[in-house]
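What follows is a set of structures for review.
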Structure 1
Amino acid sequence: MAKKIKNIELTYLTIDDYQELKQAMIIAYKTIPNPYWEELEIQTLLSKFPEGQIVIKVNGHIAGCALSIIIDHEQFEDQHTYKEITGNSTFDTHSQSGDTLYGIDIFIKPEFRGLRLGRRLYDYRKELCEKLNLKGIEFGGRIPNYHKYQGKMSPKTYIERVKSKKILDPVLNFQLSNDFYPVRVLKGYLEGDSASNEYAVLLKWVNIYYEKPSITAKDIKKIVRLGLVQWQMRPYKDITELMQQAEYFVDTLSGYKSDFALFPEFFNAPLMAEYNLLNEADAMRKLADYTSPIVKEFSKLSIAYNINIITGSMPELVGDTLYNVGYLCNRNGSVERFEKLHITPDEQKAWGMKGGSKIQTFDTDCGKIGILICYDVEFPELGRLLADDGMDILFVPFLTDTQNGYSRVRYCAQARAIENECYVAIAGSVGNLPNVHNMDIQYAQSMVFTPCDFAFPTTGIKSEATPNTEMILISDVDLDLIRELHNQGSVRNLKERRLDLYELKRR
């Protein structure tokens, strides 16, 4: 048959196709009584929803067809029959304001099966679903081989064995291979379908691009521009001079339309030079006095320059306890706090710091983000918990003095990008502070990491700064690629965890 094919065309169904459509359905559905739609019914369907009715033609003749309506999912969430979903063939159930595309018919004539033409029909439905911004696709899938097993096993067992390839069901196998998954068994679905014993499987496909309609005028970002500040440690005489340098970077990143500005951990350490005669712990507590005014200034900058600022991290006293904290200054004016959870041995020994206790993601105008300060990224459980919350981008402000310390942060951050299917941005400081104890040298190379799949760089590195040089790094990341990866990646690290064997919980 393939040698005789001269042209394959996917096109809209018209009423002029009716007689040929009728004959094609009779051939395709030999085991079902009254297998075709009446001409008036097709005319009604075309008048209500012409975009949803398509045929695939081979050499100008119908080889297959797909018919659809739009429904309100909540009205048919529970058990329903084919008559109910089609409004007893009136299609009064179709609603232009509905949220789900429902497939009421799809077939390929026997002589054209095996050519993957059905996949083209399913792909069209998916594209239509995305175009119309619907939540997903549903339909009742027949299980035509079930009659061979109905006295031996339940429909549920039959479906499980089809999924595990122990039983061949050409219809259900094909639907599962097209990214549909079973939701529930529908009893008494299609009257007269003896091959399926009138059972069907409610199958579903989720539109990962669906956006809930909003009554507010807000821009939903798809391409997010990240701005990373590779900060040079140098003496500053006071907080005003420090913030002038910080504003320079914010201004520059804003000029390039960046959505985020990420500063490193303890970027304000030069202000400790004034307290160099004190012991290290007392000097760090003096530095904590600057945290509140710095956050206030960053919040003003985020609004003035229309950019979300991640302030890196700074010491903060809560009562008599010293923490390593940072702030997310959103460009809408809100300010949110995050904490370093794992304190390094040196932070504890030299400064008497204590680890925080709050694990959280943050909702921004550019998706859901997570922030882990330096050492925290070396603990994979934290990234996984944030990924379970829906994190798209993980930001890691860090401070490392030696190259081996940097390598721990860098390679652990890249692992978090792969295992959690997200973007990871790391930013550190460079240079020397000879007049500040415990902050003598710094080593950094700021980078943006991606998962490793076909839509991303083969190395998993989106962009990288020059090592140990003061600069900014600007990089665009596509959140839609992350959505696709979750559902269609070569491997699916999030979805394919063996939750029957292990589980990660918060306390």
Structure 2
Amino acid sequence: MKIQQFLTHHSIVRNPFAEEDARTDPVFKDFCIASTYHPTWDKVYGDPREPATAIVFGEKGSGKTALRLQIARHLKEYNHQHPDQQVLVIHYDDFNPFLDRFLDRVGLLRRRPDRLLGEWKLADHIDAIMSLAVTGLVDRILGVKQPSSTIDAELHVTPHVVLDRYQIRDLLLMAACYDQSLAEPFPQRWQQLRRQLRFRSLRAGLDLTLGCTAALLIAVLAIVLTIYGQTGWLQPIWPWFLAAAGCFLPFGWRAARCLALAWNIVRRTRTIDRKPWQLCKVLLRFHAPELFSQPLPGQQGTEARYEMLVKLQSALRTLGLTGIVVLVDRVDEPHLINGSAERMRALIWPMLDNKFLKHPGLGLKLMLPIELTRFIERADRDFYQRARLDKQNVISKFDWTAESLWDVATARLRACSDTKRNPSLRDICSDTIPDARLKDALRSLRTPRHLFRFLYRLLVNHCNAHTDDRPSWKIEADNFEATLAVYLRDQDAFDRGVGAG
């Protein structure tokens, strides 16, 4: 008996349980994302007008990624409905590029993953988030054909018209420090942004212009003296060279300061790939008082990062983006983490800082593995005072009841139905399986991923047990129990880390 034959009998056009990953699940993306919610949805999603932090701890397969995708979809709809009060959505879920750059910056003695992650700080997280935001924003200002997908936002205004000169300067400085586009070389891209924003700073090149003019006058004077035979004035010649070189001392001093600043920025932004000489060339385009009075990531600590974040928020508000939501997910997937709870803790713990989590206009949605809860239970008083988890909308266990899993299975069956028949989980199971037994089985599965895997295996086993000539349109109790027993054994092996689930 073919599985499609069984599904067609129940007016189901495709297998609702074939996919397990929300990122590649068309049933979830097309139907369930707008209709199937976890009971804690309202607490995690919050109000887009006032972005707030939420921290969710859940085991593998519990639906953390699905929850992140739901939040992103609903915020996208909110942005369409409120073009003047949008929310900038930042997808901070791929840590590999930042960890690779971080690995290249630390010393050779710290290249072991545990030592490496022990050096990871809150400033590195802020730099990574700023990089995602600035790169995506610059893409949209320049109107590139395929803008960065790490942010969700649309610009409905002309930036150089609505932004004042100081905001344009701040945006160009942030682009100099954080823009990480690979579409074209950084200097050319920055120049395009400067022209697009119509930023000019004539005073920035005044010292070089005056130096060249003065040197040229000295050279002309020397030539005139030579023509009229007054060569005595040219003996000795070294004072003339010193005078010509002295004309460039103001520019040389400013260039040295810019190079030192560029070196500090590159050294301290350990998750950003930038060359000091490239950055120095860009910094020279700013007037010295405008540049050296600004907060830049070359300074020690996180205060400069917070000030730059405030400047970014100011520019975003002028562009119609009143809030920022950062979606953090897939913490256990980077190659340097490799599922280790200790390494996940080293990566995430610096982010658990109340000043950062409660930054005005910023909401972080952290989808964290359940393994991290044991570190919270053993944390000391200093951690609780710094993180203030009592103020962060914490979901300590993102679990599912039997009834909620029943609703999820039924919602997927109906999403794949081609009629108004609205099939349910009860319709495909024999009456010999009581509702109470079905719910007990769902309760033992715990998560949607285990639910989908079990139901897919159950449908396959049922169809393999019958022929096309003598089909059976209900799943019998003995097949149900046998499949459940085998799956629970595999699930236990997966929980112990010795099976694929």
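Couple of notes before you dig in:
- At a computed 1.6 (distance in nm of label points 7 Å out along Cα→Cβ at positions 102 and 190), which of 1, 2: 1
- Which entry (1, 2) yields the derived value 1.63 for Cα Rg over 2.2 N^0.38 Å, for residues 70-269 alone: 1
- Structure from which 11 was derived, relative contact order in percent (Cα under 8 Å, 6 or more apart), options 1, 2: 1
- At a computed 7.8 (distance in nm of label points 7 Å out along Cα→Cβ at positions 38 and 430), which of 1, 2: 1
- Structure (1, 2) behind the derived value -16500 of helix-only ellipticity at 222 nm (-39500 (n - 2.57) for each DSSP H run of 4 or more, over all residues; to 500): 2
Laboratory data are not the source of any read-out in this text; all were calculated from the coordinates shown. These figures come from a predicted structure and were not determined experimentally. Cβ atoms are built from the backbone, for glycine too; each structure is taken alone.
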